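Enquirer: Listed below are the structures to be examined.
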Structure 1
Amino acid sequence: MRLILASSSPRRQELLSQLGLKFEVIKPEIDESRREGEDLLGYVRRLSREKAEAVVLVLNNSPALIISADTIVILAADTIGVDEGGDLLGKPADAADARRMLRRLRGRAHKVITAFTLYHCGERPQVITRHARTVVHMRDFSDAEIDAYIATGDPLDKAGAYAIQNEGFHPVARIEGSYSNVVGLPVDEVKTALGEIGFVSSF
C-alpha cells in the first residue's frame with residue numbers, strides 16, 4: 001500500500017523511518033488560522049484532518065494511506081494546572097519572539113498536544129483522528145543559555161521555540177507521557193491506529 005506523510009517536518013519523517021516504514025512526503029497547503037471560538041484541542045485535531053484531506057485532493061482519491069499531524073504547545077494560565085484554557089505558543093516569528101517564549105516556559109510545566117489523522121483513501125475511505133498529550137516540565141535555564149540556543153537557529157521553526165531532543169540546550173527537566181509526541185508524532189498511538197486500519201508493516 002502507498003504510504004504518504006502529509007508533512008514536511010524532518011522530525012516526523014525521522015520518527016516514521018525509525019519504525020521501518022517506507023513512505024512518500026507530500027506537503028499539504030492549508031489555512032492554519034484558528035477559527036473564532038475554537039478550542040485548542042478542536043483546533044489541532046481539525047488541522048490534522050484538513051492536512052490529510054488536502055493530500056487526498058492532490059491524489060484525486062487514488063488508493064493510499066495518508067498520515068498527517070499537527071502539534072501545539074499550551075502554556076497554562078497558572079503554574080500548577082495545565083489545561084486547554086492556556087495560551088497557545090506556536091512557532092516564533094523571530095529571535096525576539098523565541099526569547100519571549102522560552103522565558104515564559106522556563107521553570108514551568110506546559111502541555112504538548114499532537115493530533116494525527118490516518119486517511120485511507122480509495123473505494124471505501126477510512127479516517128482515524130486521535131491525539132496525545134504530554135506534560136513537559138522545563139528546567140530553569142538562564143538568559144545566557146537562551147541566547148546561545150537562539151543563536152543556533154534551532155528554535156525558529158519549532159512550536160514553543162524549542163526541541164526536546166536538542167542535546168546542547170537540553171531544555172526539559174522531565175516529562176509525563178510520550179517523548180515522541182513532544183518531538184512531533186506519538187509513535188505508539190500511530191502504530192496502534194495503523195494496526196486498526198489494517199496497514200501491514202514491519203513492526
Structure 2
Amino acid sequence: MEIILKYFPELDEQQQRQFRQLGELYKDWNQKINVISRKDIDNLYAHHILHSLGIARVIRFIPGAEILDLGTGGGLPGIPLAILFPKTRFTLIDGTRKKIMVVEEISNALGLSNVNARHIRAEEVKQKFDFVICRAVASLDKLVEWSFPLIRAKQQHALPNGLITLKGGNIKAEAKSLPRGSYTEIFPLSDFFEEEYYQEKFVVYVQH
C-alpha cells in the first residue's frame with residue numbers, strides 16, 4: 001500500500017481505506033478464482049494496482065465521464081481507477097462470467113457505486129464511451145478494432161477521446177500495424193514510476 005501513497009499522496013481517507021481493503025479482497029478471491037498469477041499475488045500493489053494507476057499519469061478523468069474497461073479480467077485497471085476517480089463512471093466488461101462475479105463482489109465490498117460490471121463481449125456493447133481502457137488484453141490493432149466503434153464523438157477532456165491501454169514489449173512494432181494516419185502516443189511508465197518493473201511498460205494512447 002505504501003507504494004500507492006508514494007505516487008498518489010493526495011488520496012483522501014476513504015480512498016486510502018479502499019486501496020488497503022482492495023489488497024485483502026484480491027488475496028481472498030484469488031485463492032478461489034485465479035484472477036492474478038498466484039506467483040505474483042505478493043506483488044499485487046507494486047505490479048498490478050500501481051500499474052493500473054499508470055493511466056492516471058496520462059489523463060485525469062473528469063466527473064461524469066464514461067469509461068469502458070474492455071476485458072477487465074478481475075477488475076484491472078478499472079477498479080483502482082474507479083477508486084481514484086469516484087465521480088467518473090466505469091463499465092467493466094469481460095467474456096468470463098466468474099471474473100465478472102469477482103469484480104461485482106469486490107466493487108460491492110468497497111462501496112464503489114461508480115462501477116458497473118457486465119458479462120458481455122465488446123461486440124455486444126451498445127453504449128458509447130469517452131475512453132476505452134484495458135490492460136494486457138490483445139494486440140493493438142485488435143484493441144482498436146474492438147474499441148473504436150464504442151467511442152463517442154463528443155469531447156469532454158483535453159485529450160481527445162480514444163483508446164488508452166497498458167502494454168509491454170515491442171510496442172513500436174505494434175503501433176506500425178495500425179491503419180495509416182492513426183495517431184498514437186506512447187508514454188513509458190518508467191517516466192512516472194522508478195521501480196525496475198516499469199522499465200519495459202508503457203501507456204499507449206490511440207486517438208479515435
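What follows draws every value from the coordinates through simple rules; no lab data is involved. All figures in this text were calculated on a predicted structure; none of them were measured in a lab. Cβ atoms are built from the backbone, for glycine too; each structure is taken alone.
Enquirer: Where is distance in nm of label points 7 Å out along Cα→Cβ at positions 67 and 155 largest, in which of 1, 2?
Expert: Ranking 1, 2 on distance in nm of label points 7 Å out along Cα→Cβ at positions 67 and 155, first place is 1.
Enquirer: Of structures 1, 2, which gives 5.3 when distance in nm of label points 7 Å out along Cα→Cβ at positions 75 and 123 is computed from the coordinates?
Expert: Values: 1: 5.3; 2: 2.9.
Working through the options, I get structure 1.
Enquirer: Rank structures 1, 2 by distance in nm of label points 7 Å out along Cα→Cβ at positions 99 and 187 and report only the one at the top, that is, the highest.
Expert: If we compare distance in nm of label points 7 Å out along Cα→Cβ at positions 99 and 187 over 1, 2, the biggest value is for 1.
Enquirer: Computing distance in nm of label points 7 Å out along Cα→Cβ at positions 27 and 195 gives 1.5 for which of 1, 2? Show your work: numbers first, answer last.
Expert: Numbers: 1: 3.5; 2: 1.5.
The read-out comes from structure 2.
Enquirer: Suppose relative contact order in percent (Cα under 8 Å, 6 or more apart) works out to 18; of 1, 2, which structure was it derived from? List each step's numbers first, then the result.
Expert: Details: 1: 22; 2: 18.
It was calculated from structure 2.
Enquirer: From which structure (1, 2) was distance in nm of label points 7 Å out along Cα→Cβ at positions 3 and 147 calculated, if the value obtained is 4.5?
Expert: 1
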